[in-house]
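Right after this note come the structures.
Here, each number is a calculation from the coordinates, and none is a lab measurement. As the structure is a prediction and not an experimental result, all values here were calculated from the model. Cβ atoms are built from the backbone, for glycine too; each structure is taken alone.
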Structure I
């Protein structure tokens, strides 16, 4: 399926990859604001929307990673389609990352998910935050500082469904849920 994002991108969205929605667009607003001149790592890149927006807004270097092989293929296709200079490769969080960045972006799987609520296939990786909704985020929080340059920071999307913690840059309400972009030093 092809989708035109509010940021003017033409994005192919594979069935096995998360389709950008309000959470992605809220985070992208801050990626657009902070990208210029920075080296950027997009963790859980999905279809590549954050990486592409960073590249289109003057980032010095953009790397997108995901543990879903379909997402890597999807992101590469979208970067090519939108003439964005990005590199994409497989990595489970930081398992295959060997450098430091000025900015790390992460829209983690944040839905509290029981075993019965899991989705079959790779799309589950985009939604399943474990029982608390924070399992993947907590693993990220233990590691991200090791991959930041001096004065670097991370932009993370958090949900009231799993708890919002940190320096909130902006928060929006969608139904009974609040979504926030959090800046982590």
Structure II
């Protein structure tokens, strides 16, 4: 099964663009909603219309978790079965192109900054789930049986195969948020990086 996974918190209308870019290309969508630890806000779940929007879709499972970035990402791994293919997006990203069949364990894909057209490689956005795989320490690193699988841009564990994927990319539309929301996100991200400093990357 091909599963689109999204984490979000009060991010309308960008999350709408995100979900609709996945809809029709994946078998199921899992959306994890809830306030991130250290993110400004006094409500533990979205109250800007995000939840109502997500619940209006068929083939979309909503999980509400107010937790750290790592814990929210692990929440969408919980319902998966061994062999499921994961494509995960942040709520300010959209899928551009057609999702190909994944031959290897991981597909190294491109993330395009919609503001400046800078392209970066991402190593844990498109992968075949194995039972026991979990995010740990840093919000983009996956571990299996105590061993780190990846860094931000590459696979570092020889037990996992990978391939470069060019059929699609993710477009990062952070700049489309209102200015105040961009400010809050910037403060949150700085705190997140401080918390994760010192862990293996």
Structure III
């Protein structure tokens, strides 16, 4: 019985891998600005959009989970072995850079642009977009439903708590929470016995 379960699990894994590779092949033929590293996988319903002249890079071993939405109108780069969670939305009008080994939880929003907000200039939906680059370091964990706004940098080895809204830079190796997010303590470090 255990052998049957293992065989079925292997079959399911192979089917998911095949679907993922078909999805990525489809998007590579559609967008010349898309580059995909080795071992990249996607879940169901992943949406990629690379506007003409823009670039989207997925590093080796990256996994984009189901129903994530990635759009590049400028430069969007995701580092090696990064996980992008279910329903996450990442939009780069200018530039969004995400380092390696990042953990982007479910329903995180990362957008490097806002609508203009000058009341005298007319309706907001008719004003142009204002964009500023976002930089997210290596080994960063963004908690579920965190929102990262334009012009923000998050240092390596940092954690952003669930439902936090990052409106200003977050340093290296800290835990930031709240709306707006602020650093509350250093990120925990592993203690070694010796």
Distance in nm of label points 7 Å out along Cα→Cβ at positions 75 and 107, calculated, reads 1.2; among I, II, III the input was structure I
Relative contact order in percent (Cα under 8 Å, 6 or more apart): greatest across I, II, III for structure II
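Suppose you compute mean count of other Cβ atoms within 10 Å over residues 59-66 for every structure in I, II, III: which one lands on 19.4?
III
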